[in-house]
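Colleague: Down below are the structures I want you to see.
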Structure I
Amino acid sequence: MASIEDFRKIELKVAKIKEVQEHPNADRLYVIIVDLGDKTKQIVAGIRGSYQKEELIGKQVVVVDNLDPAVLRGVESQGMLLAASDETGIVIVSPAREVKLGSVVK
């Protein structure tokens, strides 16, 4: 079991997707540039089979902002985009209304 203190270590923030490109070395991954208000980050996300690039641009999403960078199939990812999945596919976690970029999710 995780404690509330464990959960507080994770920085969840609202970002807006600015750019989306196909990952050059993976069919299921996108390379996504997100705007957190005070900075931008590049995130590699396995959502290519569920979303077209065009429907992602401008969408507000929830990201994990304080992860160490990781290299996924040769491309650096500087965070993680939150999504849920079930037998019907993958869906991005997004606020119910527009909020200020960088807003903390708690």
Structure II
Amino acid sequence: MISGRMKWRLSLLRPVKTPDGMGGSKTGYQDAGSVWAEFRIPNFKETSAVGAVVGELVRLVSIRRRSDIRRGWRAQSEGRNYDILSAYDIDRETTMLVCREVTT
């Protein structure tokens, strides 16, 4: 890991379920801390859905090692929101996040 490449501040958000008063629940997000991150080269793919072309931007993000991040968490950086698809440790110092940008 090269610390000088970690230029972006990334806020991590863990999902929290709250009752909606009708027997179900609503998912909200609670701050779980912020870390310095390196955004790797993005991967963009287009798919066809209901007659329209839909684009999806997937980013690899390196952060210092954390073992609590799971699928379903969210990340925020510079006004953009990302769904965390997976998190895995690549060595003793680094955790790699696979994130998809949320467009809504």
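Each value in this text was obtained by applying a stated rule to the coordinates, not by laboratory testing. Note that the structure is a prediction, hence the values are computed from the model and not measured. Cβ atoms are built from the backbone, for glycine too; each structure is taken alone.
Colleague: A value of -0.39, -0.98 was derived for log10 I(q)/I(0) by the Debye sum over Cα atoms at q = 0.12, 0.19 Å⁻¹; which structure in I, II was it taken from?
Modeller: For log10 I(q)/I(0) by the Debye sum over Cα atoms at q = 0.12, 0.19 Å⁻¹, the value -0.39, -0.98 is produced by structure I.
Colleague: Let me ask something else. Looking at volume of the Cα convex hull per residue in Å³, for residues 13-60 alone, point out which structure of I, II has the largest value.
Modeller: Ranking I, II on volume of the Cα convex hull per residue in Å³, for residues 13-60 alone, first place is II.
Colleague: I, II: which one has relative contact order in percent (Cα under 8 Å, 6 or more apart), as calculated, at 25? Walk me through the numbers before you get to the answer.
Modeller: On the way: I: 31; II: 25.
That value comes from structure II.
Colleague: Still on this structure: Rank structures I, II by mean count of other Cβ atoms within 10 Å over residues 21-28 and report only the one at the top, that is, the highest. Walk me through the numbers on the way to the answer.
Modeller: On the way: I: 12.6; II: 9.1.
Answer by largest value of mean count of other Cβ atoms within 10 Å over residues 21-28: I.
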